[in-house]
Structures are given as structure tokens and as C-alpha cells.
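Structures are listed in the sections that come next.
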Structure P
Amino acid sequence: MKLKLLVIALLFMVVGCSSQTGSFPQKNVELVVPSSAGGGNDRLLRAVQDTLTKEELMEQNIIVANKSGGGGEVAWQHIKKQKDGHSVGLTTSLLLTNYLRDKSDLSYEDLTPIVTLASEWLVLAVNAESGLESLEEVFDQLRENPKSLKLAFGPSLGGDHHLLFLQAAQMSGIDPSELDIVVYEGGGEVTNALLGGHVNVVTHGVAALAEHHEVGSVNILAVSSSERIEELPEVPTFKEAGIDLEFPHWRGIVGPPNMSEEEVKYWEDKFAEMVETETWRTFLKNTGMSNYYKNSAETKEFLEQQNDNARELLQSAKLID
């Protein structure tokens, strides 16, 4: 009888352990996009969905949910309310700067860092009829008169497009608070403003302006990568053009607070496998993006560094105290 009871106890222990190990996920998973359908964030997460499915890395159904509004605020608040790691979502620098600018009470520390996935390198471009032919000419003119050129960024102040220019201005001896800046809600509006001659200078993603550069309607003067990129081999980096900086327009994945170690490890492993697949590499190449993978611990450290840098740049522009 004692032997029988011992066997039953051992069985319960085995069942209990198995229920706690390898039990995630238990239902469909949700990938949350902090913007509307059709934009760069949406394309990235749908590529994640497509790659995880095509490469058979996950058995569960993967649902992409667009939750736009508040510069990502709606999406990130939604993720924060979730009870476990079945719902994760994309994050950008706006998660940091919304909080720094008191536009949100949600800090990056309120969410769980899972991975950093990719970077879209940014470019500085001018209208082809501007008469500006180099990065040096742009910043020389701004040093003489910071309001002599109208600058455009989107989708809001504090985004990577804006922060890149603030950093370049600061490194060039220009007071960022004196610049003449126009903010547009979307990247398409920024492009149209440059093409129409309504603004003089923009910083934007490579994919948004590469074709216009090829046909001669805009001049791309520099790219924010450490080396020249395949899509624009004739365009110098910022460092080659005289400003020693590298600036990634990164995108990562975050989850709800209090995710279990098992849940974080599961997603971390899946994304680590995903970024090595041909499907993902093809997507990055076709969209002018680069692999920028960092695991959870590296992403946590990276977010801390990015937050400190963003705070300094926003202070230099007198956008925060």
C-alpha cells in the first residue's frame, strides 16, 4: 500500500512538473502594431507573422492587431494590461520619448524587453532644386542662420528621425532649440512636403526616399549607418560626410510586465531562430532594413542607453527640462 501511494505521489510530481515546463504558449498569440495598417511598423510585424508561420517555428495561430493612436501609446497600454506573454508588440523610440516629454505615464521600464529585431537606417535628404549638394553645406548654412532652412520630421517630435537631426546639429555646434521645424503625422506627408518644395531638409527612412533619389527629385546627402549601404552605394555615411555618428532607427519587441522566465525565453528563442531564416533575410533586404538582433538582456541595456541619449537630445532642444 505504501509503495502504491509513493508511485501515485511521484506521478503527481511528474505531471506537475510537465505542466510547468514547455507549457507556453497555450493559445493563439497576438502581435501588436503601434500604428495603423500599411506603415513600416505594420509591414515589419506582418513579416514576423509570415516568417514564423512559413518557417514553421510556431504551431499556434499568430494574430496581428493594429492599435494606433498616441504615438504608440494605445498599443503599449494594451500590452501593459495583458496578464501573460501571449500578447507582445513592436516598440520604437517613441516609447521612450513619449514618457520623457510627459506625453505618457508609461515608461519602457513598465514593459518586458524581449528582443531588438531590426534597424532601418535613416538618410538626410534635400529637394533636388535646393542648391545644397553636401551635408557640410547644410550644416554650414544652419550655423550661419539656424532658421534659414525649414526641416521636416514625422510622426512626432522625439521620434528617431527628429533625434538624428538633433544629434547631428548638436555635434555641429548648432543650438537645436533654434531650428525651424515642421512636424507631419506620417512619413508620406514628409516625403510629399520635400518633393513639393514646402520644406528644405528631411531625415527619413531609406525605403521612403531611395526611388526619389534615383530619379533625381531629391538628393540624399548622408546615411546614418556605420558603412555605406547596398541600396545607396554612392551616398556617404554621416561620418564620411563630416559628422561622426551612427544612428539606427531600431525596432524591438516588448511584452507585458511580470512575464515569466519561460515566456521570455520562448519568445527570445523563436526570434533568434527567425532572424536566421532566408524568409526574414529576404524581407530585410527588400525593405532596406538590417538585422539588429539583441536578446532580452541586451535589449534591456540597449533601452537604458537609448533612453539616456534621448533625454540629453531633448534637453538640448529645450523640449524637456
Structure Q
Amino acid sequence: MVAARAGVSTATVSLVANGKTRGRVSEDNISRVRNAIAELGYVVDGIGSSLAKGVSSIVILVAPDISNPFFAKVIAGVRESLGSEYQLLLSVTDAGEFPRADDVRKLMALRPAGLLVDAPDAGFLEELSVAGPLVLLDAPGLEAYAPSVNLDVAHGARELAAHLAASGHGRVAYVDSVTGTATFDVRRNAFLQEAAARGISVPPECIISTTIDVGAAAAAFAGAWPQWQRNGVTAVVCGTDTHAYGVLQEARVAGARIPEELAVAGFDDLPYSATSNPSLTSVHLPATPLGLKAGAQLRSLMEGRVLEQPQVTLESSLVVRGSTA
């Protein structure tokens, strides 16, 4: 129907619809085909194409919790790397829960061109066991499973501990995530080890966990703060900036002056952290470069190229602002 409306062959329609016109179709014919497509509401049958080729143009990104705004930047980076030739499909679950391997395997019926998995654990990867191009994001310690792009969160965590020690803090609390993914274990353990080496005490009763949600973090801090205050806690480190926003909110309600009475810091360095009141000290994690590099690595695999550097690590850094200064 499109070919008849445009007065061209079906082969020409196929070239235009699939973006393969360079040097093969005239501008006049391209215009005529596009007008016919618009008039008829034609859509390329992706399922039919994937059956014919054995693979679709879909890329699946498996992420544990996109309620964290950090993932918006990761996704933007992935989309930029993949370009218009691929469509990105997200596989997510409720906050604090990681997608199940069974659910992801069902999506493989779409014959995806490739798979990106953010912050997985070994059990998930072993149970998933899929063939085809696969790249891991922020998956420390799991490099043996697939090419990966990781963040050196431990470096920033150590810098944060050193900063708090230099600022005179001797007893610190920690607000962790409940997702249980490796990246949160790395940032927590690196901070606790460096804090202990620098004489900072973080007692077990001063470590709590919540979902990555401002309200949940605020409520948890509100319940813990009276006891922490009696125990001499003068700083709270949060596993994400989102947690830290909740702590800042409830600290103000409790009348704690920041940073004079209570210093607060987080991880991710989200855009709002620079403009919050006070601005938030945070470990900067390069979210957009993480997505860009992971997308580029996967695209190379999908297009049959050998990766020159299968394992890539991006640096983190501490950004000191008003909440601890």
C-alpha cells in the first residue's frame, strides 16, 4: 500500500523505513515514501523483522531501582551510545527489589540484540544464563561473567572518610540502601574501613537501611536521631544523595544545625545536591559516562567487533559542599 501510494517499489519502501537510503534512494523518492507512510500510518513490523533476522533492534536494560534519579543519567548515556538504530527497553521492579531472572528471561522472547545489567549479583547472573551480547554496569567483583563498566566508588568513599576525620568528627552514623547490590557493599565497606583507620567510630547501632526514597530515609533518621544524638554522632553518611535529602529534611525538623551540629553527606552527586539548602557534600559518580561507555561496549559486541578493553573502571571523586564544610 505504501509503495502504491508513493509510486515506488516495495524494496524502496523497505530501504526508507529501515533508514538505509544513503546512496541508494533519491531525496525525491525518500520524501514521497515518508509522506505515504505518514498518510497511511505505516509501522515497520519489528517482530517479523526479528524473526527473519533472528534478532531484533531491542536492547534491554535491567536495573534494580530507577526511583534513584541517578539512573536517569545512566539511561540518557545508554540511549546516546545506542543511537537511533536500537530501541531501549527497561526491565525494573519495585523500589528495593532486583528483577528476577525468570522475568528477564521472558523478555528474551523479543529476541533482543543485547542486554545491559546494572548492579547485579552473582546469583542473578548465574540464574539468568543467557546467550548473546551482555555488558554489566556497576558490578564490582563480577568481571568474570561478562564485559563490564564499573565505578571506583571505593576511592570516593575513602576520600569522604578522610574529609570527615579532618573536620574533627569522631562518631558517625551510616544510612544504607536495602537493595543489597554489590556497589552499596563496596561504598559502605570502603567508608567503614577508612573511617576506622582514621579513628572514626561507626557503631553497629548507628547503621540503618532504607529503600532509596526521601520519605523512607527521613522517617528512618527521625526514629534513630534521638539515640544517635545521645551517643555523640556528629555526622551522617548516606548511601545515596536521595537518602541524604531525607536526612537533611528531618534534621531541620529536629532543630539540628547543619553542619555545625550535624554534617551530612551522600553518594551520586545528583543535580539537586549543588542547590539544596545547604548544598550537599557528595561522592561524584559519573552516571552519564557510565551509560555512554556501557552502551558503546554493548554496541561493539552487537555489531561483531572485539572489545579492546572488556573491563573499564570510571573514577569517583569527593565534592565538598556546605553540608559538611
Structure R
Amino acid sequence: MPVYTRQSFIPPSGQANGHLQTIVPSMFRKISGVEYKRERITLQDGDFLDLDWIKQDSAHLIILTHGLEGHSQRHYITGTAKLLQAAGFDVLAWNCRSCSGEMNKTPKLYHHGDIHDIREVIVHALKNKAYLSYSLIGYSMGGNISIKYAALAKHPGKELLNSIAAVSTPMDLRSSILRLEKWPGKFYGRRFFKRLEYKIRLKSAQFPDLIDASLLQQVKTWRDFDSYFSAPMNGYEDEEAFYDGSSAINFLDKVERPLLLIQAQNDPILGPECHPIALAEQMEHIHLDLQYLGGHTGFVVKGQEHTYAEMKIRDWMVEQHGMESKSESK
């Protein structure tokens, strides 16, 4: 059932709207005291991924997935990791291809609907240690990946998947693309595009016979970018097939584990189609926390180190795994 706790989150007085609630923490929020141990794994196609671990001999593992052009050091990942470590979990924050500070080796990058890489991460993690259970947490794009994976997961450790939590998730890519193509969403779209354009040029230099960077001159909209790059680079016929195959909303009814979905109605990147109210009303294990305020991966709480979303997720994971939190947020 959906959870309408719309008054639960109250932003700081200086963050009056969804844009400030998004931009201020993205630019200025810092989390201290998180110490990862990095591991590099080799994928089946010969590429690599960098995994950042917090190990404390827990029987339960949480796997964190970042957003578009994010990484394991983003404030929402380190903030969540810090709380979960204090609650007694092992934590694994993995970096998508090209996102750990070093360009990857193959033509493939990453995208909202790619679940092959997270599958290899999970299989590796479960071989590394005999965990009793694990859960997935994703922010923005990472939420979309985590939900789609949970819906379609096929590997020996599937029965160990305990629960999923997702925050500010663009579950319907078409609606989010429309937001990014019009003001004020275009502000965010331009920031993303500059970073992705840089990576496309690097990939074109690596693989000139496969990737034509000159097509960037013809890109006027996000739909153009997906048509020229996202779809063909990832095996989709066109951008429409890419949106259908990548949007978690199309797989949500196949998720069989408890899912906590935290969204904000004033999120400048997500359209209303990303808030699956009707489906949450039909499926008891989908818990939709739809706030009026919060922005995109924001949810900063005045006087607190951790965000509303991070504390909500910590409490959710402790409950789902039958644990007791070792410390409270300060």
C-alpha cells in the first residue's frame, strides 16, 4: 500500500523549492568518516568494475547503486553507507563503468536499464562471503537499475534477496526525458549532457569504427542523444525501444520482494508517471513514500547529518533484516 506521509519531511528554511532542495546538497553536502576498501573485479567481457566495501563481519549485505554520472563518493551514497555501517551491515557501493575515475576498456558504458553489471557484482559478492541475505538500494538511475534487477534477477543467490529501496527514481524514462528537454529541467539536462558528451568523445577515440562522435553535432535534444548513442550502443532498435526496455515502471509488477520507494512531488527531473500510486495500492509489498517536498536526491533535514531518505532507508533495512540499530543518527 502507498504511504502518504507528505508532512514527514520538512526542508531547511533556505531550501524553499525543489531546485534548491536538489542543488544545495548536490554542491555542498559532505559526509565524513566513511572509509571504503576498494576492490577491482574483472567482468565476463574483460572489462572491470571498481567496488568500494565496508566490511565488519556482518551476516547481511547492502549493495548501493549511484545515479547518472555519479559514483560511490556522492553524498547520498556515503551518507547511506555511514548509517548502514552503524546499523551493523556490510556495505558495498559499486561504481558503474567509467564512473570510478578511470575510463573502462570496452565500448560499453552504462545506462538506466542495464542489469548485467549489477548481476556480476552480486554474484561476486555472494561468492566472496556466505551472507544470510542482501538488499539493494539505489538513488535515481541506481534505483531504476535495482528495481529492474529485482524484477528479472536470475542467479543462484536470488533467494537471498531480502528487500529493495529506491530514491528519486526515474521509473518512466519518457516522462523524465520530457522534463530534461524543457526549462527548468533543461538546466539539469545540460549538466548531464556535458559529462556524457565528454565520455562519448573518449569512447570514439578508443573505438573509432564503432562510435562516431561527429553525431554529437546533430544532437539537439535528449531524445536525439538516445537515438544516436544510448539505443545503438546498448543493442536497442531505437530510442523508443530503449525507453521501454529501461524503464523500471514496466517491470514493477514482477518485483516479489518488499520495496520502499521514496519520491518527491517537487522533483524537477521526475514526471508524475514516475510515481506508481495505482500499482502501489494494488501490491502490498510496494511501499510508496510520496512526499510533497524533497527535490531530486535531496531530502536534507535541518540540524541532521543524514537526510530524511537515508534515515528512512536505515530504519526500513533494519526492520526487514530483523536487526537492531547499533546507533542513532546524530
Of the structures P, Q, R, the one that 1.07 was derived from, the read-out being Rg/Rh (Cα atoms, Kirkwood Rh): P
Going by distance in nm of label points 7 Å out along Cα→Cβ at positions 84 and 244, which of structures P, Q, R comes out largest? P
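Each reported figure results from applying straightforward, stated rules to the coordinates on display, with no laboratory input. Note that the coordinates shown come from a computational prediction; the quantities given were computed from them, not determined experimentally. Cβ atoms are built from the backbone, for glycine too; each structure is taken alone.
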